[in-house]
Structure P
Amino acid sequence: MRMKLHALLCSLHPDEYRAFEKFLQSPYFKESEQYLRFFQYLVKRHPGFEMDVATLREACQRSLKVKSLTDPQWHNLTSGLSKQIEMFLVAQLVLDTVPSECETDWYGQLLVRALGVRNMNNHFRQQAETQIKKNKNSTCLHADIYLNTYQLYHQIYYNPDTPKSEEYASNLQESIRNLDLYFCIAKLRDAAELKARELILDVQYEPPMLLEEVLQYCAGSGTARQHPLLMMYYRLNLLYQNGIDEAEFRQTKELFDTLSPDLSHADRTLILRHLTNCGISLVARHSAVEAELLSLYKKAIESGVLLMGNRITHASFVNIANLASLCQEFDWALEFIDQFSGHLEKSKKKPSVLLAKAGVFYNQQALDAAQKCLSQDVFAIQPFDILGRGLLIKIAFDRYLMHDKDYEFLQSLLNAFEKYIPGRTLTDEKKKAQINWIKMVRKMSKIRFDLVNVTDAKKMVLRQKLQELKPVVYKKWLDDRVELL
C-alpha cells in the first residue's frame with residue numbers, strides 16, 4: 001500500500017517539478033531546505049517515483065546525507081513534505097493564470113470574497129460585478145457557474161457597506177435565481193446517478209426530496225429551454241423515468257451531441273457514461289441502436305475517458321470491437337483492437353484479442369478465420385466460454401446454411417451447449433435466454449434439413465414463434481437467419 005507522500009508525489013506532472021521547486025524556496029510557505037534537497041534527489045534518481053516505502057526512506061537519508069532517520073524524524077519529514085505538496089496543489093488551482101477547460105476562476109471568486117470581508121465599498125462591488133460578467137460570458141456549461149454567481153450576488157447584497165435600497169434589491173433576486181438553477185441541476189444530476197445505480201445494482205433508493213417539483217418546474221416554466229445544462233439533465237431524468245425508451249434515448253443523445261463541445265469535462269464524462277449504459281441496456285433488449293452506441297464509445301475515446309486507471313475491462317473491449325463490426329466498421333474495429341489491447345489485464349489479453357477478432361471476422365463472413373481464433377485460450381475465461389461457444393454455433397449454422405456442410409457437427413455443438421449452460425453461474429433468466437436460443441437454432445436447422453427449401457409461409461411461422469419467445473439472446477441474429485433459410 002502506498003504511503004500518503006508517495007501518492008502525492010505521483011500526482012505531480014513532470015512539467016510541474018520546476019514550479020514545485022520554486023514553491024519550496026518561497027519563505028511564505030515555510031521554506032525548508034531539507035524538503036527541496038529530498039525532492040530534487042528523488043526527481044534525479046527516481047524519475048516517476050517508482051519505489052516502495054523502504055526505497056523512499058533510503059533516498060531521503062541519502063539526500064540529507066545522514067546514516068539513518070529515527071521514526072519521529074521520518075514521520076515529521078514525510079508529513080511536512082506532504083503538506084507542502086498539498087499547499088502547492090491548492091496554490092496551482094487558485095493562482096493559475098490560464099484556468100483549465102471549464103474550471104472555476106478561483107482567483108476572481110476569492111478576490112471578491114477577500115475585498116468584501118475588508119469592506120472595500122465601491123471597489124469590492126465593481127470587482128464582484130466584473131466577476132459576474134465573466135461568469136455569464138463563459139462559453140462552457142457547468143453547474144458551478146450558477147453557484148459561483150449566486151455567491152457573488154449574495155456577497156454584494158449582504159455586505160455591510162451595500163445600501164439596502166431598491167436599486168440593490170435585484171442582487172437578492174439574482175442571487176435566488178442562480179441558487180435555484182444550481183439546485184435544480186445538482187438535484188437532477190444526483191437523481192440520474194441514483195437511477196443508474198438502481199439499474200446496475202438492482203436496488204431501490206428513495207427518490208430525492210423535491211425531485212418531482214424540480215421535474216415539474218423544468219417541464220412547465222420554460223427555464224430549462226433557456227439553460228442547456230439544466231435541459232440536458234432534465235432529459236436524462238426523463239429517459240430513466242420512461243424506462244429507457246428507444247425514442248427518448250435517441251433524442252437525449254442528439255441533445256448531448258449538440259451540447260457536448262460546450263460541457264465541462266466532468267459533466268461530459270458523467271452524461272456520456274449514463275447514455276452509454278442506457279444504449280447497452282437497449283441493445284440487450286434488441287433495440288436497433290448499435291450505431292448510436294458506437295458513436296458514444298467513439299466520443300469516449302476522443303475525450304480520453306474510455307479507460308479507467310489506464311485499463312479497460314476484457315468484457316468492454318470485446319463488446320466494443322463486436323459492436324463496431326456489427327455496424328460494418330471492420331477497419332475501425334481492428335484498429336481499436338490493436339490500439340487498446342495494451343490496456344487489458346495481462347492474463348486476459350490474448351483471449352480477449354482472439355475473441356474480439358473472431359467476432360469481427362464472423363461479421364465479415366470470414367467463417368474459417370473466425371473459427372481459427374476460437375482457441376482453448378478463449379474458453380478458459382468466463383464469460384468468454386459462453387460467448388465463444390455461442391459464436392462457434394453461429395459459425396457452424398452459417399456454414400450449414402451457405403454450404404450444406406457440418407450438420408452433424410452443428411447438432412453436437414447444440415447438444416453440448418444445452419448441457420453446459422445449466423451449470424454456469426448465471427441468473428435463471430439468463431440461462432433460460434441461452435436455452436431458448438439453442439432450441440430455436442435447433443428447430444431452424446431441423447426444418448432446413450427436412451425441407452431443404454423452406455417456404456415463405458414456414459418462415460412466417462418461425463418469425464411469429466421468435467416474436468413470442470422470451471427471454472432469448474441474439475434475437476436479431478435469429479430473425480436474420482430465418483430469412484436465409
Structure Q
Amino acid sequence: MKRALVGEAPVRIPGERKPFQVPCLVAVTPFGFPDPGLTIAIKTTVSFGRPEASRVRATFVEPRPWSVEPPRADSDEPLPDDLVPYKPLADIILVGQLDVIPTPSGGGLTRSVGVRVGNAALSFALSSQSAGKVPLRAPWLVISGPGETRVGARPTPDPDELGAFGDDFDFSLFQAANPALTVETIPKNAPITLLGVHEPDGRLEVDLPAYAPRVVVDWVMAGEELEEVPLALDTLVVDVGRGTLDLVWRGNVAAPDGGVAAVDRVLVSFAPFDAAAATDAPERELFTALRELPRGRFGYGWLRSDAKRGQAPPPLSPEDLEMARHEALDLPLGPEPTLTLEEHANVAAELLEERGPRDQVLQRHGLDEHAWGLEERSLAERLASMPKESGGIHEEYALHFQAAQARHARPEEDAVTARDYADLSVLLERGEPKKALADAKLSLGAWLRIDRRWRAAMQADPALAREIEARMASERERLGEPPEPEMDDEGNLL
C-alpha cells in the first residue's frame with residue numbers, strides 16, 4: 001500500500017531563536033465514511049512531572065506509542081484504540097497506579113481521587129488491605145455514585161474487521177471512556193483538575209501546552225490547493241503514576257478513489273490556539289505556522305498495520321528526503337533566521353577563507369549544508385524586505401562581516417603591491433575568478449580584504465588611484481577583449 005509522505009514543521013516559541021520540533025506521531029489511514037476518506041490522527045504526550053505548585057503547565061515529551069490492542073480488564077493501563085476513524089464525542093481516560101499510604105496497624109488508608117475537565121467530573125476511591133501501589137481498577141477502585149465501575153478504556157471494535165462504514169454506522173462504538181468522562185469537547189484553555197493524584201488530598205491544575213496541531217493535505221492532482229483538515233482533540237489519557245497526559249487529535253477528509261495514493265504530502269504544524277491572537281487572515285496564519293517546514297522532519301505516516309506490529313514506518317530514502325526538503329521551500333513564507341547578524345557574518349567570513357573542509361567549518365557552528373542554505377535564504381529575504389538606510393540592517397551586517405573578515409587576515413596579504421592588485425583586478429574581470437584567485441594563492445576572503453585596503457588607499461591618494469587605473473588599462477589592452485561566455489540554447493551559462 002502506498003504511504004503518505006508527512007512533513008512536520010517546528011514551532012516558533014516567543015523568546016526562542018531556534019524553533020522547537022514537537023515530538024508527535026502522525027497516522028494517515030484510509031477509512032470508508034462510506035465514501036473514500038482518510039483519517040489523520042496526531043498523538044502527543046505531555047508531562048506534569050512532580051509538581052511543586054498547585055497549577056503547572058505540562059510540557060511535551062516523547063509520545064507514548066500508538067495503542068491499538070483491546071485493553072484487558074486486569075490491565076493497569078487499559079488504553080483506548082488510538083487509530084479509530086472517528087469519535088462523535090471526546091474521551092477522558094485514567095490509567096496507572098497510585099500509592100496507598102499505610103496505617104499504623106499495617107493496612108492501607110483509603111485514597112480519594114477525582115478528575116475534572118470542563119463540566120465533566122468523576123470521583124472515586126482507592127483502598128487496599130495493604131499499603132503500596134494500587135491500580136485504578138476493581139477490586140481496589142470504587143466509583144462514587146451510580147454508573148460504570150471503570151475509569152480506564154473499554155474495548156472497542158477493530159475497524160479493520162468491520163469493513164466499510166454505511167450511512168447508518170454508529171460511530172459511538174469507538175467511545176472508550178466512562179460515560180461520565182465522555183464529553184462534547186475538551187476545552188483548550190481550561191486546566192485539567194486532578195484531585196488526590198500528585199499527593200493524597202492534594203489538588204493540582206494542569207494546563208495543556210498552548211499549542212495545537214494544524215494539518216493540510218497537498219493532493220497529487222495538479223492545480224489543487226492545499227486543503228486544511230479540521231482536527232478535534234478527542235482523546236485524553238491521564239496516567240496518574242507517570243504524571244503524563246496522552247493527547248490524540250483526529251480529523252477526516254474526503255479522498256478521491258485513490259485514497260492514500262491521491263495524497264502527495266500531509267503537512268503538520270503546531271500553532272498557538274489563543275483566540276485573542278487570531279487574525280482575520282487564517283490562510284496567512286496557516287502559512288506562518290508552516291514556515292519552518294524546511295527545518296522540520298519528514299517521513300511516512302503511520303498505518304494501522306504498523307501500529308499493530310509495533311514497527312515504525314520505513315524511513316525515506318536519501319533521494320526522497322532531499323526531494324521533500326526541496327518541495328518544502330515552495331511555501332509562500334520561508335523560514336526565519338536562527339542566527340544573529342553577527343553569528344551569520346562569522347560563519348560567512350570563515351567559509352570564504354577556505355582553510356578547511358566546508359562541512360567541518362559548518363559543523364563547528366552547529367550547521368550542515370542544508371541548515372546553512374536556509375540561513376542564507378532567510379537573511380537574503382530579511383535584507384530584501386528592509387530599506388537600505390544609514391544605520392540600518394544592511395549597514396549593521398556589513399560592519400559585522402568586515403569585523404569577522406579582519407580576524408582572519410594573514411601577514412602575507414600585506415605583500416600584495418599596487419601592481420599586483422591592478423593585474424589581479426583585471427584577471428577577475430575576465431570571468432574566471434576562481435582560477436585567478438587559485439593561481440594567486442588567495443582565498444576569496446583574502447581578496448575582499450585586499451580589495452578594501454587598496455580601494456581605501458586610492459580614495460585617500462588620487463595619484464595612487466591614477467597609477468593603478470593606468471596599470472589596469474594597460475593590462476586590459478595587453479590581454480585583449482575577454483572571450484564571450486559560452487551559453488546553451490536557453491541562454492544559460494555553460
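Just so you know, all these numbers are worked out from the coordinates, no wet-lab data involved. What you are looking at is a predicted structure, and each value in this text was computed from that prediction instead of being measured.
A value of 31.6, 109 was derived for Rg and Dmax of the Cα atoms in Å; which structure in P, Q was it taken from? Source structure for this number: Q. Work out which structure the value 17 belongs to, where relative contact order in percent (Cα under 8 Å, 6 or more apart) was derived from one of P, Q. Computed on structure Q.
Source structure of the calculated read-out (helix-only ellipticity at 222 nm (-39500 (n - 2.57) for each DSSP H run of 4 or more, over all residues; to 500), -8000) within P, Q: Q.
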